[in-house]
Structure 1
Amino acid sequence: MKPSELTDEELLKAAKTMKPTKMYDAAIFGFLVGVAIYSTVKNGFGLLTFLPLIYLPVAGRNKKKRDELEKAMQERGLK
């Protein structure tokens, strides 16, 4: 559902649930980079070397959702 279609209460609730995703995305991406570096050092270039690139679109979608929620909250004066 788009943020513009949400009520004020639903928008605040959605923003509250999206807040920790920034931290989760950073932790997952950091872990994947660590795995890629370890794999590259241990085995040379391979499939795991490019593993962090697979997660980038997911993190991008999460960031886009967070930005849309923040914009909607600012437009309504909820922030």
Structure 2
Amino acid sequence: MNKKKTLKKLSQLKIGESGTIDSFTDKEMSLKLLEMGCTPGETVTLDRIAPMGDPIAIKVSGYLLSLRKEEASTVIVSILNNN
């Protein structure tokens, strides 16, 4: 069983899909997200998407967090696939 690490932007997850925060692409936004519990190594799950596609709600650190898609696109998550 070979495990391959797949990287995606948080904004690209589908409802119910989970990933582990790997890194951030925007330093200023990362500080805001770190304060809200989005730390590297933390598991996040896409919980819901607003009817017009923005904002999205993620489960992180035991609570729901609403983010604009633009903010979520600065978070890189790793998804483990069993291939």
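Here helix-only ellipticity at 222 nm (-39500 (n - 2.57) for each DSSP H run of 4 or more, over all residues; to 500) was derived from just one of the structures 1, 2, and that gives -26000; the source is 1. Here log10 I(q)/I(0) by the Debye sum over Cα atoms at q = 0.26 Å⁻¹ was calculated and came to -1.35; which of the structures 1, 2 was it taken from? Of the options listed, only 2 reproduces it. Ranked by relative contact order in percent (Cα under 8 Å, 6 or more apart), structures 1, 2 are topped by 2, which has the highest value.
Values quoted throughout were computed directly from the atomic coordinates according to the rules given, and no laboratory measurement underlies them. Predicted, not measured: the structure shown is a model, and the values here were computed from it.
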